[in-house]
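Some structures to go through are shown next.
Just so it is clear, none of the values below were taken in a lab; they were calculated from the coordinates. Keep in mind the model is a prediction, meaning the values are calculated, not measured. Cβ atoms are built from the backbone, for glycine too; each structure is taken alone.
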Structure I
Amino acid sequence: MSEAQRSKVALVTGASKGVGRGIAYGFAEAGWDVAVNYHSDLAGAEETKAVIESKGRRCVIVPGDVGVKVDVDAMFAAVIDAFGQFDCLVNNAGRQTWSSLLELSEADWDKTIKTNLKGSFLCTQAAARILKEQGRGGSIINIGSGANKQPFMNLVDYCASKGGLEQLTRVSACELGQYGIRVNCVAPGAIEIERTKEESDDYAGTWSPLTPMGRIGYPADIARSVVFLAGDGADFVTGQTLYVDGGLWTKTHWPYAT
């Protein structure tokens, strides 16, 4: 099979719901086969898989805690066993703790750093080793946040992890470029998913007025950007963070705004 005919394979971590699920759907709609990772929500992962297969693409579910190396190794082994190849990793799995700095527990700090930052490191390392061995290059995409650069009060662990992810993206891109492996970050704005809808009785009404484009975002908005960065059209783009936020994290506090 020629390179042009070969179906590409993406692994999306934390794809049982929310943004990860949307990204998995986006890959399937673009003609990719997809490996869906989950940690605790098997039912959600099975729902994601069913929709992907309804789109005519192959899908495999790969369970595992991204912050545990033995789980990560098993995940990637399962992907190769199922598809015989691998082309793109999306580091989406994440968590956060709503707590002030003074009240944040060590246990919650450790859980968030383990999942969001250590997990991205372990998966990036495992993916890059496979991509290097395959010799065809590939793509790694980290899912960041406005917290890559903006301090969100009461989300101390999350901000620290996403700030670290920004630098992990850059240093990984610099080290892996020699193998044709590109590493980028997509940083969403206010995206309506199961978790964020619990933050407010009117999530859209809260965030739309703050967003220059006047609306909230949806998982499909993130998916389109991820699929672009994974594809051939972005084959000279690496080390970058793309803010998919309707301008939310660009806008500053300015007292003379009309």
Structure II
Amino acid sequence: MKPDGTIEQKHPYPSPNPHVRLTEITYWSCGYRIKGLLAEPLRLGNHEGILYLRGGIQNIGMVRPARIAQFASQGMVVFAPYYRGNRGGEGRDEFAGEDRFDATIGIDVLKQFLKSNRIHVFSFSRGGIMALWTAILRKDITSVVTWSGISDTILTYLEREDMRRMMKRVIGGTPTNSPKLYEDRTVFTRIEDIHAPVLIIHGEKDQNVGFEHAKLLEAALVDQGKEVETWFFKDLTHYFPTQINIKVLRDLCQWMKHQGTAI
């Protein structure tokens, strides 16, 4: 076992973009070897970093090379952990349990490929709650973006009947018979520990992660006097149409670059 953040292996990975280099990374997190994908612009520069926190679980919502290459093409170095138990990584995916440390330690991996001290956290869907925990546990990030993101696992259990069996198995029960297991994943009691600006992006017709997740998070951040911005889309769902998706991606990268200096 090696110290957290130690890189065990690096392997070149086929890139869909001739201007972006991809590398699959194996790193140590809490005694496990975890895998993730790194995207670096080939053009030299003092690039800022993005920790990209994927949605889904296991092969559902897996990191897509083309997606992180899109971010890298905006002049960012991107690292996307697969989370433990995925793609040959050790351990077990816990849906924002102990695997949250695969995200927080991913910051230390990303730093090894940066000259800049500016690191942003981007998340989608399930990654939203991973990003919020990263913002709570790390004070060296510049900004946080949660796009169609989960903010409350109990709400997810209630609104997604099709996910209940998986959540019972992975988390270890239900919000009724195992409340502590769900409460331990809840960020709302720790909102005061988030110091980075937060951008919430959500479609109001989202049926995968209900719009209420975004509204609850916004209200909690405002209540604690935190810096929060919202981009809500009245007619959009969980997945944005391609052209809107591309524009929002570019806009959020510009938003990141305009945020304050990391603590």
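Here FRET efficiency 1/(1 + (r/R0)^6) of positions 33 and 209 (r between Cβ atoms, R0 = 30 Å, to 0.05) was derived from just one of the structures I, II, and that gives 0.15; the source is I. Using helix-only ellipticity at 222 nm (-39500 (n - 2.57) for each DSSP H run of 4 or more, over all residues; to 500) as the calculated read-out, with -12500 as its value, let me know the right label among I, II. So the calculation was done on I. Computing relative contact order in percent (Cα under 8 Å, 6 or more apart) for each of I, II, which one ends up highest? With respect to relative contact order in percent (Cα under 8 Å, 6 or more apart), the highest-scoring structure among I, II is I. Suppose mean projected area of the Cα convex hull in nm² works out to 14.7; of I, II, which structure was it derived from? Checking each candidate, the match is I.
For the set I, II, ranking by FRET efficiency 1/(1 + (r/R0)^6) of positions 161 and 241 (r between Cβ atoms, R0 = 25 Å, to 0.05) places I highest.
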